[in-house]
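Student: The structures come next, written out as structure tokens.
FYI, it's all coordinate maths here, none of it is from the lab. A quick note: this is a predicted structure, and the numbers were derived from the prediction, not measured.
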Structure 1
Amino acid sequence: MSVSSKGLIWRAHKAWVMGWLLIGRTEAALAVIDRMLQRWPTDAYALSSRSHLHAQAGRQQQAIDDARALVAAHPTLEASHWFNLGFLLEAADRVDEAEPAFRRAVEMNDQLDRAWYGLGLTLIRLGRPDEAVQALERNTKLQPMSPYGWYQLARVHMDRHAPDKALKIIRHLKGFEPKVAAQLERETGLIAAEAAPRTAP
């Protein structure tokens, strides 16, 4: 089979997958993906798609298996592939395995804010708050208007007995996410009555 004919067959399979998904026929799409992987066992699109569809269906282990196969076959292709593996492992409470996946993701792309956030959450769960602070601070620099990293960072500061730093974050959040700031005030017992600063903490 020539390279060009192989490419045409691959594109046809991908079109079938996308068509089935468009009309909500997930199992039919999976059947096509399975046929793709019989032909091309390490195909990145097929492995990534099947992992995603398994995760959506709650088939956690199958999703992880495909995500592992993907990064094993294509370790330097996409930082997001390593993030997806880390995300699946963290969601499965396998945080010791999730950490190296997130670290690999940020090594490949240090601008991948969601990987820094995932790494921060994982380090919190591993009981390593000082390292978690570093990861979450990187996340908040990359996504300064997202409240999630700020919220987790404030909670870690409280766990590290640094309420002054948590209070500074609450004041900052009052400027653009007052509901999250109020939630932190309730959870920490800290009250930030001052006007929110214009610069990030």
Structure 2
Amino acid sequence: MKKLILVTSPPACGKTYVSKQLAKALKHVVYLDKDTLICLSKQIFMVAGQEYNRSSQFFEENIRNYEYEAIVALALEALDYDDIVLINAPFTREIRDKAYIDSLKSKLKEKDATLAVIWVETLVEVCRQRMIARNSDRDTWKLTHWEEYIAGCNFNIPTALDDPKVSDDLLIFKNSSEQEFQESLTNIVRILEGV
């Protein structure tokens, strides 16, 4: 059975590291990262004469949803050629939007594929330290306005996605320490491979 895996969480929870390690541990995986599209987004900011700020109204109105649309379209196309496609992206709103998830599941059903959401759970302070350590220009505004930024983040597990009859529709990847990471990686790979 083909599968689309979304590795999601608020920023700096370790999504990229978790995604890459999962992709290496699983077989027949196409790895996609929404951040690959940032070069296009930066060009849109520049052409529009806007300050580069991925928390701005301009980003919300003109870029954000199109990045998601593009990465999901790439993933759906890739499922024609391999068994598993893993997308590394926050999907912060989408995973809490039943209509969006239902629509995605119906597109996947046409390809005989299912959806698995992996929620990366990390302590807020660990996220802040990781954001400082990665020293990326996309985090400048967030770190400068930390309280305002963090108030807008939802660290709650999107439990509405969990169907008790499905073993891998929502998996929690604990990632606040190396031990948590190793245990989660082992368990989630086992579940996804149906072992």
Structure 3
Amino acid sequence: MSRRLPPPDPAAFTPEQKAAHERLAALRRGGHSQSERQSVYASVGEKATRLEGPSSILLHSAVLSPLSSEFGLALRRDSVVPTTAMEVAILTIAAAWKADYAFANHDAYAAKAGVPSAVIEDLRAGRAPTLADEKDRIAWRVARAMLDARHVPDDLQAEMRRALGDRGAVELTALCGYYGMLCGLCATFDVEVPDGRRVF
């Protein structure tokens, strides 16, 4: 639920909003093609019909809602970027935006994927984490570069391409932009964690 903009009332959905909500639920129930990701993101399907998080805000635009959902599902389901690296980047962005809902949602996914609790806490506090895996380190550095400088320098881009391949480099960069948009929605409309706690 948003403290500033309530989700559309299902009883008053326009036909377009109803179709967008049904599409969102179908996408979320669709599962994930990689078994490791299936276990990490299992609760996404459980949230299929709930009006919460940035998806509840996006339903105010029946044009954007299904596009955003399909983009997010493609990243979770099919990206070549490892799940831990994805979650490190997402938590970095959520912390920068102070997006309570996004961080609370993804700290659980990160923990399931194997990101250590000390790393999650460092990311929440805005500290540089100690990351054992090279791809996780690159994901954090790329997310920080995009947040801080709006630019990924040549040497970091080359490292990213070496570690993740060209496809992975594009997908990690797109993931950072996508979650920047979602966390921006969470922060702008003060989207709350379902249990009402504050993360930041």
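Student: Output the label of whichever structure in 1, 2, 3 has the greatest value of Kirkwood radius over Cα pairs in Å, for residues 91-154 alone. Present the calculation step by step, with values, prior to reporting the outcome.
Tutor: On the way: 1: 11.4; 2: 14.3; 3: 12.0.
Max of Kirkwood radius over Cα pairs in Å, for residues 91-154 alone: 2.
Student: Here helix-only ellipticity at 222 nm (-39500 (n - 2.57) for each DSSP H run of 4 or more, over all residues; to 500) was calculated and came to -13000; which of the structures 1, 2, 3 was it taken from?
Tutor: Working: 1: -24000; 2: -13000; 3: -21500.
Of the structures listed, the value fits 2.
Student: Taking relative contact order in percent (Cα under 8 Å, 6 or more apart) from the coordinates of each of 1, 2, 3, which one would give 29?
Tutor: Numbers: 1: 9; 2: 33; 3: 29.
This figure was derived from 3.
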